Structure I
Amino acid sequence: MSELVCGCCGRWRVSVERIAGRYVYRLVHRYPGRFGGGKDVLGEVGSVTELAELLLRRTPVSLADLREAA
């Protein structure tokens with residue numbers, strides 16, 4: 001499983017998993033520890049085009065803002 005993280009704050013993450021021969025992109029918002037930590041799954045999609053639309057609808061970041069997690 002690989003993961004992409006936004007370059008601005010690191011709270012927006014997209015995990016890429018291969019399930020039953022297909023890729024699934026899962027968008028997650030992570031909360032800082034000072035707010036109790038945790039994460040909220042905002043959606044799962046099956047293509048990069050759908051991921052771009054999900055990011056546009058639910059986040060202030062775009063595909064261009066995502067970087068591979070270290």
Structure II
Amino acid sequence: MNEPGKISITANGKTYQLVEGSVIPDFLQTLNLAPKRVAIEHNRNALTPAEMLEQTLNDGDNLEIVKVVAGG
């Protein structure tokens with residue numbers, strides 16, 4: 001059970017507790033990841049960069065985060 005005002009999410013198979021009302025950029029900051037450098041799947045749906053910036057996280061959400069690397 002979560003503490004009052006907290007939610008539990010899963011990201012890349014690991015469980016995290018966050019403050020209720022957190023958005024994806026808030027969570028990425030705790031992981032030291034820049035939103036421009038990742039691709040995110042939220043509950044099995046790929047998010048556009050604009051959607052990622054606005055997506056509020058809810059209890060039980062699942063994220064898959066992939067670092068984007070330039071190459072050639």
request  = For relative contact order in percent (Cα under 8 Å, 6 or more apart), the calculated result is 38, so let me know which of I, II that is.
outcome  = II
inquiry  = Given 2.1 as the derived value for distance in nm of label points 7 Å out along Cα→Cβ at positions 24 and 40, which of the supplied structures I, II does it correspond to?
reply    = I
inquiry  = Starting from the value 20, 14, 12: which structure in I, II was semi-axes √(5λ) of the Cα gyration tensor in Å calculated from?
reply    = I
message = Starting from the value 12.8: which structure in I, II was mean count of other Cβ atoms within 10 Å over residues 8-15 calculated from?
response = II
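None of the figures in this text is laboratory data; all of them are computed from the coordinates on show. As the structure is a prediction and not an experimental result, all values here were calculated from the model. Cβ atoms are built from the backbone, for glycine too; each structure is taken alone.
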